[in-house]
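Pasting the structures in now, so scroll down.
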Structure I
Amino acid sequence: MRNIARVREWHRPLAINTGLMVALVLVSGIGILLDDRVLLNESVWLKPLKFGIAFALYSGVLAWLITKLRKAKRFGWWAGTVFAIAATAEVAAITAQAARGTFSHFNANVDDPFTVAMTQVFTYGVAGLFLTQLMIASLVLFQGTGDRALNRAVRWGLALATVGMMLPIYWMSTNINERVLVDANGTRVTMYQGHGIGDPDGNGMALTHWSTTGGDFRVPHFVGLHGIHVLLLLTVALVALSHRLVWLTSVVRSRLMLVFALAYSGLLAVITWQAGRGQSLIHPDRMTLLAFAGVVAFALVASAGVVIVAKRRVQPSLAMS
């Protein structure tokens, strides 16, 4: 009952947005099973499904996080509300275009008034999401939300998410690649911009549709946006292990979280560099593999160093007791 009461204290608009996204995931799943229309060789309902999952996870975390603010609570509440409204509008527009069997993002069909209106929703929705995300990240940066490891997980996670949001915005604003595609209704649609380098519309991987023939900025966008979820899960794992490992104190967990955050940041940097060079995630060259190896080596060595020092410090205490 206490856990249910705590959930009820979460930021209400973001909690409602989370519930709507969960409902959308269920509806999209049914759509994939029953609707045989396709866009770019994938179900028209796959994109709403992916956005529903992503926003359910992210809005859920923000709904919890805003309740932890100790200062500027009203400002944080309004920032979260704007984020919830922008997220709901953005995903609603994506879902509406999917139901119509046509493209949402990058659709330049000026002859369709509904598509023109949805394009405005995407434009202002992204701006709203980015700015409010930046505001919430700034608030959390200067406040504590829990123990040291949790503070670091939240702060680094929000910073990674902000970078993840910026990457595709930058690329889309500098890469104009006009082309004509056919939607699920057989209508020729003029498209502009794109996430890919060398292959603007993906062409490849199942479910994600990330490109297998070129670079794709949706990869670092995904990695950055969900960094906070990865770091929070690692925090939970460290707390669970601390009940068995006496040396895994709050200070040690905080140091390990710093290592994880730096390693995750390195991973995001490598993936961004790889995409910017027009290289598919699943076809890394030697330089990319060396960079990945460097990130892994850092994580292993730094983590081992933190653990070894922690164990050495706790041994004399155990011997005296």
Structure II
Amino acid sequence: MKVLAAVDKFRGTATAAQVATAIGHACWQLGHDCIERPLADGGEGTLEALGGANRTTLVTGPLGDPVNADWRLHRGTAIIEMACASGLLLAGGREKNDAVAASTTGTGEIIDAALDLGAKRIIVCLGGSATTDGGLGAVRAIQTPARLKGVEFVVACDVTTTFTDAAKVFGPQKGASPAQVQLLTTRLERLVQMYKETYGVDVSLLPGAGAAGGLAGGLAALGANLVPGFDLVAQEVLLDELLIDVDLIITGEGYMDNESFSGKVVGSMAELAAEKKIQISAICGDIHQDVQGRLNAVSLVELFGLESAMHQPLHCIEQAALKILREAK
């Protein structure tokens, strides 16, 4: 068989590249050809899926401390993953984050650096943010926003949340109390008016503008085009070409639930497989009971137990792939 391993990361245990390699090993053992293709949905891991970092810039972290942020510039295209500059992990996680003070300034500083280096195309990948500043920190950090009119400016979104809903939907995950959620929502509502008056863009009407705490909306006010993250990654890696003559797709992610079928890698690959009539299976760390049976999927926790799934994920993934390959028609 010709197999395509088109997988997302297993958050906290394995990168998408490591998962694809483990599936590739299983294919090799049974004599099958395998294309190993790490994917992402526009959130964390997208930078790696699109070639990985080749530059590091010292920028302002989410809580004001300096951080070294990795990004990519190749053949005039800059790829910036906002989590590398303004991410929740950089703030110390939910418990240590200051949900009200957290800023996207560092992300804007990388955009500015890309412009200084002559980038003609800028892709900003969202997800994993510490922030709900509506992108104001980033907007203010870009020294001459008019320069963005001379480049192709794209923002990869992994959600469709509206701008003023960002605090309500994501604030608690970033450590915001109910009172802070209300404060942040009021601040976002004021920013809608400010962006409309300053840039002539009504970010309240844009699907996905609430991604990364409204960073998507702030960048849209500067002229960015908001696009579904998976679609952008698929286009960049020429996924349609990789699917030619494939007999089996093995996809996967750390946890499969209803969200997996809303623009994420597993659901999007399932849609492509159905469209092209290609057999598909998934390997997941664990599977929520609500989606049991929705896709031919195996759970590492169910097969090998929680401890092995967490501490020996690549071995478990390889064994799960062997099981899928032996059962494939």
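Every number here is computed from the coordinates shown, using simple stated rules; none is lab data. Bear in mind the structure is a predicted one, so any value in this text is a computation, not a measurement. Cβ atoms are built from the backbone, for glycine too; each structure is taken alone.
Side notes on the structure shown:
- Read-out Rg and Dmax of the Cα atoms in Å, computed value 20.1, 62, structure in I, II: II
- Source structure (of I, II) for percent of Cα pairs over 30 Å apart, for residues 41-232 alone, computed value 23: I
- Among I, II, structure where mean count of other Cβ atoms within 10 Å over residues 49-56 as derived comes to 20.4: I
- Among candidates I, II, the computation of relative contact order in percent (Cα under 8 Å, 6 or more apart) that gave 19 used structure II.
- Identity of the structure behind 15.9 (criterion: Kirkwood radius over Cα pairs in Å, for residues 153-272 alone, calculated), options I, II: II
- Answer label among I, II for the case where helix-only ellipticity at 222 nm (-39500 (n - 2.57) for each DSSP H run of 4 or more, over all residues; to 500), calculated from the coordinates, equals -24000: I
- When mean count of other Cβ atoms within 10 Å over residues 265-272 is computed across structures I, II, the figure 23.1 traces back to II.
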